[in-house]
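In structure tokens below, several structures.
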Structure P
Amino acid sequence: MYSEERKALILDYIQKKSRASVQELGEYLNVSESTIRRDLKELEDLKLLKRTHGGAISVENVNFEPTFREKEDQYFLEKGAIAKRAVEFIKEGDTILLDSGTTIFHVVKELKRFQKLTVVTNSLIFAHELQDSQGIDVIIIGGFLRRETLALVGPLAEEALSAIKVDKAFIATNGLDIKEGLTTPNLIEASTKRKMIESSKQVFLLADHSKIGKIAFAKFANINKVDKLIIDDAVPEYTVKELIKLGIEVVTVTVS
């Protein structure tokens, strides 16, 4: 079987099933997993699919969302660099709100050096990560547990958010598009993110370059709701200029 024929079969298989593992594709085509990984990399470079931890998903499925663990290792260096820069905007004594995205998880790991901080979050993972940090008071908002993201969302979460006002919110997104704004695959989670933005005096959006130009199923905010956007240096310069024209303060970090 020729390489192009094999890649066409891979693409067709993933488009029909929305997702597939490397092992599954190897058995389907009777080729090695290393061959499948190489083909997936080439298809992702052509923006025909998106690789996940151990497999790939279709880019056409706007309401599909990989799990937290599947996304955790993607763009690891970019997320780490963005998080380190974001933490520089946090001061001792701040009350901050943390969204449940994997980029924000890198922020959580950087917070442990603070002596006095109040953290409000809807993430069970983040609360567990901070449980031994004596100088950090952790407030978990209630709600419906989304197993994909391990986030608490829905009416109960929004009711809790309506009762508070925080200094700074750090928000993640699945898609950032100049015209369509900020989007995520799930309607309920989108509504909770919207309330997070409303509950904050200052909104920081953290997004690596893979999110730029992407549009997911549910919109949760226009871009102008963001005070500071922190991105990595792989975002095209023309996109940065467009964002600045909209009045957004763009902070670009260099990924080593």
Structure Q
Amino acid sequence: MRFSLGSKLSFLYASLIYLFLYMPIAILILYSFNQSKLNAVWTGFTFDWYLKLMQNSEVLEAMKTSLVVALISTIAATMIGTLAAVGMYRYQFRGKTALDAMLYLPIVIPEIVMGISLLALFSQFEIPLGYFTLIAAHITFSIPFVVVVVRARLAGFDRSIEEAAMDLGATPWETFVKVTVPIIAPGILASALLAFTLSIDDVIISFFVAGPSSSTLPLKIFSMVKFGVSPEINALSTLMLIVTLFLVIIAERIRMRKN
């Protein structure tokens, strides 16, 4: 089977793109098994950094904080964002265009502006920085992303299905729970995964609203950069990557079943 010059160039271009995207991840995984503490020279294969990670209480506590904040903020943002997306899609009211534009504002403004504004708000109401402010901030910047993803799913929604359900005696709430939600479930799941990723990965906004006892994993890693990042972080990142891939596979299977 012969390939044209254009096909070969396209294959080469795609290969370079994938290489550029995934080589840093591959290097991170590789050096999580490196005997040397320096991520510059390969000296041998070892599992020691995974064992030491299990004994590093500070990193594990920061990881726990990130997971708790991400889970709570994801659940809250997904619920609020889904209801907002359905309401914006279904109803017409005065000021809808302005409200719709305001929903996109947290997405486009710089994160440092968002962080400073939230810090000013909490300071104005004398709310001590900690878990509450961290979760509230993460819910705030996650909601617009949930709304955007769910509304994209609603763009191809057939309203006649809801009308048929109500004609058969279903209440508006039953129609929403038993008809609307199952149809848009892939969009809700995708928005939840996006919100979780944004929350667990955030640095700038968390830097402004986190208290001394609520440091997240990204903030912990950021503070370690000055003295050098230990391979324990590489090991933790590898484990997080495996969990992320597992969640993506599950989400993709659910999406395929829904379709």
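Rule-based calculations on the coordinates, nothing more; no lab input. All of these numbers come straight from a predicted model, not from anything done at the bench. Cβ atoms are built from the backbone, for glycine too; each structure is taken alone.
Looking at structures P, Q, which one was distance in nm of label points 7 Å out along Cα→Cβ at positions 120 and 184 calculated from, given that it came out as 1.5?
Derived from P, not from the others.
I have 1.05 for Rg/Rh (Cα atoms, Kirkwood Rh), calculated from one of the structures P, Q. Which structure is it?
Q
Suppose you compute helix-only ellipticity at 222 nm (-39500 (n - 2.57) for each DSSP H run of 4 or more, over all residues; to 500) for every structure in P, Q: which one lands on -24500?
Going label by label, the one that fits is Q.
With FRET efficiency 1/(1 + (r/R0)^6) of positions 32 and 200 (r between Cβ atoms, R0 = 35 Å, to 0.05) as the yardstick, tell me which of P, Q scores highest.
The maximum falls on structure Q.
Matching task: 31 is the computed value of relative contact order in percent (Cα under 8 Å, 6 or more apart). Pick the structure from P, Q.
Structure Q accounts for this read-out.
Tell me which of P, Q gives 1.0 when you compute distance in nm of label points 7 Å out along Cα→Cβ at positions 88 and 144.
Q
By the measure FRET efficiency 1/(1 + (r/R0)^6) of positions 168 and 248 (r between Cβ atoms, R0 = 35 Å, to 0.05), tell me the structure among P, Q with the highest figure.
Of structures P, Q, the maximum of FRET efficiency 1/(1 + (r/R0)^6) of positions 168 and 248 (r between Cβ atoms, R0 = 35 Å, to 0.05) occurs in P.
Given a computed value of 0.99 for Rg/Rh (Cα atoms, Kirkwood Rh), for residues 136-191 alone, which structure among P, Q does it belong to?
P
To test your reading of the models, identify which of P, Q gives 2.4 for distance in nm of label points 7 Å out along Cα→Cβ at positions 48 and 232 when calculated.
P
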